[in-house]
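Some structures are shown below for you to check.
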Structure I
Amino acid sequence: MLKYEQVAKQIEVFIKDEQLQQGDKLPILDRLTEQFEVSKTTIIKALEVLEIKGLIYQVRGSGIFVRQSQRPGFINLTGAEGFANDLAGFDLQAEVLSLETLKAEEKLQELLKLSPEEDVYCLKRQRLIQGLPYCLEESYYSKRHVLYLNEEIGRASVFTYLQEDLKLSFGFADIYFRISNLSKEHAPLLNQRENDATLLTESIYYLHNGEPFNYSVLRYHKDQAQFFVPSLRY
């Protein structure tokens with residue numbers, strides 16, 4: 001994790017600890033540089049991260065203000081931090097359905113920039129919220145970057161493991177959305193019927209150097225999953 005990303009998380013914790021509300025003003029830029037003992041450039045980049053996430057907004061000449069765009073139980077569709085951050089306070093579980101090492105198929109070779117000889121981890125999980133099916137996740141991790149993965153890690157937060165243990169530095173993600181129908185295989189795992197509608201997302205996650213390391217397909221329960229998108233200024 002880069003320094004400005006660490007500072008962004010620290011500011012986010014500060015907002016929560018101080019119980020700041022919509023419209024409350026944060027300390028001025030110079031005060032933030034002193035408080036977090038970093039350069040002004042680092043603070044500016046950290047604030048850009050928080051603004052994109054919908055946690056703050058900046059008014060030229062007036063200051064930096066708290067923005068509370070998220071309702072409890074809603075996932076930020078533009079975020080790439082996993083469910084734990086957006087669904088804090090809810091009982092979340094991840095049940096591993098399977099974990100395999102596979103040769104990268106042609107589609108994965110293209111998406112993850114792999115050669116035919118390279119392997120990927122294929123992790124399939126059922127995600128639960130408050131004990132109810134929330135989504136099905138099918139994730140492929142390039143073994144070039146993710147050197148080790150097991151079921152114990154799969155039952156926890158994989159992205160936390162990648163950041164804190166493997167020290168991978170995330171850059172950005174491309175996320176695609178479409179409405180699909182559940183197959184005979186997937187429907188029972190979500191307690192739904194075959195051909196019921198589902199929101200399907202395909203995501204490609206990249207490191208800071210632009211190299212893709214993960215491709216994921218998620219199918220959400222039509223009643224349990226809720227989403228929001230924090231817009232930037234018009």
Structure II
Amino acid sequence: MPELNEVKVILFDLDGTLIDSVPQLYMAVQSALDVNQLSSVSLEQVREWIGNGADVLLKRAMSRQYHFNDIDEALFQKVKTDFNNHYHAGIDKNYSLYPAVPETLSALAKAGYTMAVVTNKPDEFVQPLLKSAGIAQFFAYTLGGGRLSQKKPDPMPLYYVCEQFSVKPTETLMVGDSKNDIQAAKAAGIPVVGLSYGYNHGEPIENSQPDWVLHRFDELTALLNAEIRN
């Protein structure tokens with residue numbers, strides 16, 4: 001088990017970790033499908049399809065299955081434009097913070113941790129959503145999908161943020177709800193917490209073997225305090 005007493009920077013996933021955005025994403029996806037006269041999808045389907053970025057989510061929705069085949073590129077670009085328009089318009093609606101997120105982030109900030117968001121959500125949506133949720137002030141840096149050539153589960157985004165803070169992987173902790181977070185952290189040599197309540201393509205987060213499994217967000221402070229005391 002890795003030690004956490006060296007941790008200076010905590011990296012958080014966004015959707016399914018800090019914010020329950022399924023209703024918000026579902027409405028934008030369904031609106032884009034409707035405009036383009038494509039078959040409807042369910043909220044639960046969207047929940048299982050989240051985690052690999054908006055492009056993959058839309059392609060799964062267009063094909064109505066997790067593993068999709070070739071998608072007509074012209075139609076996809078139109079669906080993507082419509083999705084972006086709907087999502088921008090509703091960025092301040094139909095989402096909720098998970099229990100104890102603001103209080104826990106505040107406690108971690110007071111304890112001296114630097115925090116950042118590393119998400120596959122398109123970069124242009126990250127700051128607006130954090131600001132709408134009232135938690136943007138806790139994060140010294142945010143990195144969304146599309147800024148780099150690779151997304152999680154590739155370790156590139158995690159390495160990149162470590163470089164921004166001049167910290168080693170062992171001085172960093174990743175907190176996420178998806179196997180993409182776990183795989184990226186393990187590949188980067190970063191200790192990782194898996195949260196059981198988020199979105200993980202219908203699979204238990206334990207299957208991805210994070211270093212720790214937590215069931216509530218506020219358990220993070222107790223974990224870090226215990227490791228520091230030890």
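Comparing I, II, where is Kirkwood radius over Cα pairs in Å, for residues 30-93 alone highest? Once Kirkwood radius over Cα pairs in Å, for residues 30-93 alone is worked out for each structure, I has the highest. Taking -13000 as the value of helix-only ellipticity at 222 nm (-39500 (n - 2.57) for each DSSP H run of 4 or more, over all residues; to 500) derived from one of the structures shown (I, II), identify that structure. It must be structure II, since only it matches. Set I, II, criterion Kirkwood radius over Cα pairs in Å: the highest-scoring structure is I. Which structure, out of I, II, was relative contact order in percent (Cα under 8 Å, 6 or more apart) calculated from, if the result is 28? It traces back to II. Of the structures labelled I, II, one was used to calculate Cα extents along the principal axes in Å, for residues 6-117 alone, giving 51, 27, 22. Name it. Going through each structure in turn, the value belongs to II. Of structures I, II, the largest value of FRET efficiency 1/(1 + (r/R0)^6) of positions 22 and 126 (r between Cβ atoms, R0 = 25 Å, to 0.05) belongs to II. Thinking of I, II, which structure, once distance in nm of label points 7 Å out along Cα→Cβ at positions 62 and 158 is computed, gives back 4.3? Going through each structure in turn, the value belongs to I.
Read-outs throughout are calculated quantities, based only on the coordinates presented, and are distinct from any laboratory measurement. Note that the coordinates shown come from a computational prediction; the quantities given were computed from them, not determined experimentally. Cβ atoms are built from the backbone, for glycine too; each structure is taken alone.
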